[in-house]
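Derivation of every value follows stated rules applied to the coordinates shown; laboratory data play no part. These numbers were taken from a predicted model, which means no experiment stands behind them.
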Structure 1
């Protein structure tokens, strides 16, 4: 797949670390056979209106099902040539090189009674609440509000039909996924990192990146840790599903104001 570099493209260094993720996944053997599940990979997506140094990078735990056209098998990541094809498809979907807007699937595919991904998903509703604080009411009210953010996941590879990666699949890719996240932070240069993954995952990942833990917020239930790393503000949260969303958003607003006002 020949793709010309664009303003939304990741670097060759990112290509290499993403290839390492896929290569490591190629050594995974699930406990239960006989049939190996199809997988899907996550390439970071940068909205058209994302502004380096200011805008939000939202980091999830893992894909929970995704576009069927991105499915691949274990065999496909066991050779360099086919890995490039897997990565190329994920990259093309994230960057929309033939037109369209990255992350348009968040506000698109609207269906009566069901809405869009952005209206159905607590993950995206919480993200939108932060966009309102960072980019303003008008941006958050726009149909294409997700164009103001960048998006990635900690685990780059997950089962295509949904659900989190099984523990052994997660372990196989984890070290390379941390390096991928490190490169994403460098290249995307977000002003704010909204890490929605649950305490166990975000604390371990953060510690691997920075060799210390973020600051704990006393009494917090949902947005339990915050930090300032150089010019980047970190808001680390539980998953918002099956939690009182109004209280979750209130904590998010309070945490954002705390870390924004902390000049120490």
Structure 2
């Protein structure tokens, strides 16, 4: 049941959120819960530790579950999650400071949303949502700011071996929050689509929340090198993979957009 936020102290609400988040599968600890004092759309920031064997896709699924649980407990809240896999020791705070400094200093950037640090064979992978003003995110075509942030992060610290950026405009972030699911489900879907290189996302996934379920619509451009039979088979596998990795996603609709004449859409 939702928490009557202003009938309880901020500490009581934070404690209930912390206990609820720690009970989720994949979560080792909920290290910190901080809440703003805004009556409408209160900002809630979390720092969580996740199992060390979670990859990018599982990290987004787990954090999406965290996000949705908090929004159920505190309706209309604005949730920001920082996660790191267990075993990063004190590296997390240092890397987070580097990420924020580079992202906030990049022209056109409006900061980072939901930063995830993942252990990768002794190195660290950084996954983040980049808020970029004035652009409509196109997942398969990185922007200048996206490219520069990735290059600067790798150059800033030798521990960072991989950078994954999900670009979102402020307007799209607002839409995702109003829909009650934030950006984590979108990031998860983008990772799954990347496993199918002959299909390219034309635009960000559209996600609708229906009760406790999520319905997804994606628009893809198939490679010109595969025929219709191949497209049908690969499309079916993609939709099945999206649902298999995230049980709350119960419906996936895929719309194929024809390859432009004379071109190949392979990334």
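Work out which structure the value 49, 39, 37 belongs to, where Cα extents along the principal axes in Å was derived from one of 1, 2.
Of the structures listed, the value fits 1.
If relative contact order in percent (Cα under 8 Å, 6 or more apart) is computed to be 26, which of 1, 2 is the source?
Here the read-out was taken from 1.
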